[in-house]
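Got some structures for you, see below.
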Structure 1
Amino acid sequence: MSTISRVAAASALAAILGTAGLIAQDDAITKKARGIHERVMTLDTHDDISPNNFTADCNYTQDLGNQVNLPKMVKGGLDASFFIVYVGQDTGPDAFTPAGYDRAYKSAVEKFDAIHRLTETIAEDKIGLALTSADARRIYKSGRKVAFIGVENGYPIGEDISRVKEFYDRGARYMSLAHNGHSQLSDSNTGEAQGFKWNGLSPLGKQVIAEMNRVGIMIDVSHPSKESMMQTLALTKAPIIASHSSVRKLANHSRNLDDEQLLALKKNGGVMQTVAFSSYVKVDSAERVAALNALRKEFGLPDGTPLAAGAGRGGRGAGGRGANPCTGGV
């Protein structure tokens, strides 16, 4: 064998051994990660629901094709989930009237009832509702999955502060004061594009924060505006959370938290759980738009054609967020 051949053979062997070493290293990391995953209680802090999927015939004991259900929790090793009482922000002419608040309240109660139905009737042997950390540990130790309840958008409480305690009694353990659109309690992140209503929190919103602190509901800041979050931090007597946010330094979206917010959250003792939803981690920079347009041109696709599952979706919809065969919803 020539010197050149020996060098080439040695290089090839080194490459093979190097690749084998990387594979072995990856396997070791994966094994370690799985070990940790199996030892801890894994928690997803924000899972949307549809009450239509909490019936006798169509429920989370089945793999509905949506993102989170009991078979998928078992298969994926997810131990606990915050199921979400979500009510979209009404912007109609009677949104902030007794009639508008009543519609929102009834929608919220329907979702509270659905979660209780799952954990108390449909699948009480498979999942239990936790109201405290001790409950969560007890349910987890029993071999069942753990359910918590979070409220996305404080709009359904209307102007009745007593509903904060009512929602707590129904099982809510966190609540955000707004969603996509200003509520009677707080500005939304959408104000960056549409203008603000309260320049942070409303007077009623400030009272609601005090009441949430009093009864023991965590304050979630994943949808309200930055100024709302900063004012919340100045008022709250307890740590707050961002249940599903991403980092603005990496993706410049109004829903994401910038460095000032992240450092303030750290000082408060709170926590941010990162969301992987495409709209909040893949913001369309000029370079990305150009690259996507080049791909569309190369493959003869019309302008604006989504190039990935979920592309372009920024919220809920019948065809999005994990459509399922029962209802087409979450």
Structure 2
Amino acid sequence: MYIRPLKVGQLQLANNLIQGPLAGYSCAPFRLITHRLGQPAYCTTEMISAKDLIHRSVKPKRYLWKDPAEGLVSYQLSGDNPQDIATATKIVTDVGASLIDLNCGCPVAKIRAKGAGSKLLTEPNKIAALVLAAKANTQVPVSVKIRIDSVSGDNNNLRVVKAIEEAGADLLIVHGRHWTEKYDKPCNLEQIAEIVACCKIPVIANGDIEDIASLKHTFAVTNCAGLMIARASVGQPWLFRQLQLELTGQRFIFPSITEIGAIYLEHIQRLAELETEFLAVIQARKLAKYYIRQHFNGYEFQQQLNNCTSLIAFEKLVKDYFNND
């Protein structure tokens, strides 16, 4: 009833749960572990600036690298210029994109100042031009990620959806908040439902999905084709598999604290291979609160982690704290 195969363009997906883009997190190591432990339909990259991708003399490995062991990957592009999107689409298609996603929902001020992200929601014709540019330069499906109007008075939902459909997009992903709204405000599922009702292509609902109850509620209210989960899966990459098993009445066996420590350690080791040891340890600090939640008092762990500057010191710290089964 809830989890089912999903067809996007000519791509047949095994299920309808998607790992969403997460700035600062969803590069190849994150996606690889999520694919292995969670088995979502596909994972999404961090947002990639089309202009930056084109004009950098050395292409950013963090944003482009796809591990050979990963599953399907959607490369998310940001920009307001159709030619930039066209060129960037060719680049990411050549490195193995399974889908292309156009970011038309980012609320960050510096992205909006460039005319990209959620700023595009006031210009449906420009969004259509970006979709057409992407579609003309790849054979893989093209999706668009947007945000809702909320009670802003923008009244862009239906105009934007129509423009996206008519331009030939294969999938629409809708985050249930206006760009001015923070994460402490619940998603407006009713507005997502309105978009689903008027849309001919599959619509994926995004926002506030973290467990069986929120999953069922989102499906029931929106009648969407599938769900995108982002923040809730950080530090628990098995979440997608857990939801699929529990929905069919099967028992999900949670990893032990030691196993979680091993996952955390692998994540940071792979980041060190992708970038540098120093940057990986810095990112380990941001990831810590997610991996340690509900397991032990993490204050002391995080204090010691903040003093870590090497991978060896990090490895020892994780083994000391996570070997408590």
Structure 3
Amino acid sequence: MDAFYASVEQRDDPSLRGKPVVVAWKGARSVVCAASYEARTFGVRSAMPALRAARLCPDAVFVPPDFTRYRAASKATREIFRRHTPRVEPLSLDEAYLDVTENLTGLPTATAVAKTIRAQIREELHLTASAGVAPNKFLAKLASDMRKPDGLFVIQPADVDAILIDMPVGRIPGVGKVTDAQLAALGIRTIGELRAHSATELEQRFGRYGQRLHELARGIDQRPVEPNLPTQSISAEDTFEQDQVLDAMEAKIRGLAAKVWDALQKEHRVPRTVVLKLKTHDFKVLTRSLTPPEPPRSGEELAEVALALRARVGRPPGAKYRLVGVGLSNFRDPETPQPELF
């Protein structure tokens, strides 16, 4: 979906159409949740501090996020997807992989399916979507970004090499700033240059991820589209108006634990690990986790474990933080009690 949250706001409020819209809460610590394409021309991007966005685009219209409406729009798009295939793997509210090797509507090609889905989203939801059509997930993700907004790009198998060879290695999933710098130190800036290095060499440098780099550089991605992926984690976090020390966070941690516990009630699997997340004043992220002998049985127990994790942070008592989060991870299927044998 194109600038999803901002596009929903512009759809629902005609006065916002054509204007630079920034979806963000007000406040010195707020970050941008989404920016319309009008705002992006000024350099405004998601996850940017809202104050910086305001400086870059003084005429921006700031709108607080309304996730209830965004989830409703997301659900409606997925209903359209499932008219064409049951094999839908959501990545977030605004993005998904679809396997249309066999489609439910009898359309002759994946490109025809993509065109039809985009038309249905436009006609029924009054939103736009960009699609990438390719032989695998990695290439489809690349293709989906090639013609944004409101575009369609197809990577045919015969065109994979020509498309990849001059592409920056930073376009490969998992290549962030650190890995990009490590690759640059080896003289690798493009996917074509990455191909000159053997799998063995890359594994020695990057471990198991080196093998994946070797494969992705050649357009190889064997991952299937996996519908209904099990939950990996549930979390909630909040940014303080002013930096806080650990001892001042109890009320906030308890409130976040309650939110996480409420969200957990929709999940049949059992989380084993409690996570406390902190962000320092200079945006460094710290996490501390604990897997207790028994998983928390209530929001209060979850809060107590999260509060106890403060003792594991290992920084001076006066250190301050701009954000705190509470999460649950390491989900497992519930254990089935063994029946009585005698």
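If you work out Kirkwood radius over Cα pairs in Å, for residues 168-287 alone for 1, 2, 3, which one comes out largest?
Numbers: 1: 14.4; 2: 16.6; 3: 18.2.
Answer by largest value of Kirkwood radius over Cα pairs in Å, for residues 168-287 alone: 3.
Rg and Dmax of the Cα atoms in Å, for residues 88-271 alone computed as 17.9, 52: which structure among 1, 2, 3?
Values: 1: 16.8, 50; 2: 17.9, 52; 3: 20.9, 62.
That value comes from structure 2.
For structures 1, 2, 3, which has the highest computed value of mean count of other Cβ atoms within 10 Å over residues 176-183? Could the numbers behind the result be given before it?
On the way: 1: 26.2; 2: 17.1; 3: 13.0.
Structure 1 gives the largest value of mean count of other Cβ atoms within 10 Å over residues 176-183 among 1, 2, 3.
Determine which structure produced the value 5, 21, 29, 24, 11, 5, 3, 1, 0 for P(r) over Cα pairs in 10 Å bins from 0, in percent, calculated from the coordinates; the candidates are 1, 2, 3.
Attributed to the structure labelled 1.
Read the figures in this text as sums done on the coordinates, not as results from a lab. Nothing here was measured: the structure is a model prediction, and the numbers come from that model. Cβ atoms are built from the backbone, for glycine too; each structure is taken alone.
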